[in-house]
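Below you'll find a set of structures to go through.
No value in this document is a laboratory result; all are computed from the given coordinates. On a predicted model such as this, the values are computed, not experimentally measured, just so you know. Cβ atoms are built from the backbone, for glycine too; each structure is taken alone.
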Structure 1
Amino acid sequence: MNQVEKQDTVAVSLVGTLDNGTVFETATVSEPRIIKIGEQETPQAIQRIILGMQVGEMRKIRIEPEEGFGIRRKDLLHTIPKQKFTDKIEPKVGMLLSMNVERDGVNHQVPATIVEIKTDSIIIDYNHPLAGHPLNYELTVVNITKG
């Protein structure tokens, strides 16, 4: 029996939903999501549930915010003067931006969402859009490549 083990690369079809039914991620059998067991790009909770699965097997998992994209942090809300925006962008609530942030002397591009527009300033949320939400996944193993 071919089961998923540590270091394997696994192709899965999946549907990821929030508690309100909003679908935030899908991957089909013809275009599966590729997960390398042991790498940080996939939440550890998903990797744990996949371990031991076989091709064709389906499982459901609920990931609490702490194991997913984290809890929402108020310190990641920042107020930016409106004049920092160029004439090329007309800011709107809900707009997703790619912002430059310096961390440990290195510039990083990070996503940020406009959450409020005031007369002279704009409030930007640097939390991941899925932070604070439990994540529900239904996933099926499509293929296993031994590591």
Structure 2
Amino acid sequence: MNLPSFIWLWKIAAWSMGLSLLAYLLLALTGIWMFQERTSQHFLRFPWFMGGRRQVRSLHYTIGITMVSLVLLLLAIGIVGTLGHFGSLGHSQHLIAGLIVVVLVLLSAFSATQISTRRFWARPLHIGVNMILLGGFAWVSLTGWSVVQKYLP
């Protein structure tokens, strides 16, 4: 493809990646908050959050959906940008790292929808996948940094 500069695309990708990492952090915090709520007699209240137990779960789901959307946006940007700039994929480990992160995020989202008292496997799977996802985000960030250097003027 003979397209104009992709700098605008990389700016969107940078913001999406930053917001994805922020979403991951917020999901960890709300996940810990839900764990605390589930295992103790008292519900920990914060002055800035007037919601109850259901609102924390709803907030966790909303942030999760946002993170899934951002990661899928990053996948689309990566494919379009790389094909547009190079004409093919697979120029670095970033493709593998990115695909692994996408799979982990989707597996985490799926397992989250399965959590219930009848599906005892779903919660440990969800938590385990999210712990692995931390490493995936680190890997994709490191490989992404080297890819970005190729596009800078």
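So the values come out like this:
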| quantity | calculated |
| --- | --- |
| Cα Rg over 2.2 N^0.38 Å, for residues 56-127 alone - structure with the largest value, from 1, 2 | 1 |
| Identity of the structure behind -28000 (criterion: helix-only ellipticity at 222 nm (-39500 (n - 2.57) for each DSSP H run of 4 or more, over all residues; to 500), calculated), options 1, 2 | 2 |
| Label whose coordinates, when Cα extents along the principal axes in Å is calculated, return 60, 34, 21 (choices 1, 2) | 2 |
| Structures 1, 2, by mean count of other Cβ atoms within 10 Å over residues 16-23: label with the highest value | 2 |
| Entry that produces 19.5 once mean count of other Cβ atoms within 10 Å over residues 8-15 is calculated, selected from 1, 2 | 1 |
| Relative contact order in percent (Cα under 8 Å, 6 or more apart) - structure with the largest value, from 1, 2 | 1 |
| If distance in nm of label points 7 Å out along Cα→Cβ at positions 88 and 120 is computed and equals 2.7, the structure in 1, 2 | 1 |
| Source structure (of 1, 2) for mean count of other Cβ atoms within 10 Å over residues 24-31, computed value 16.8 | 2 |
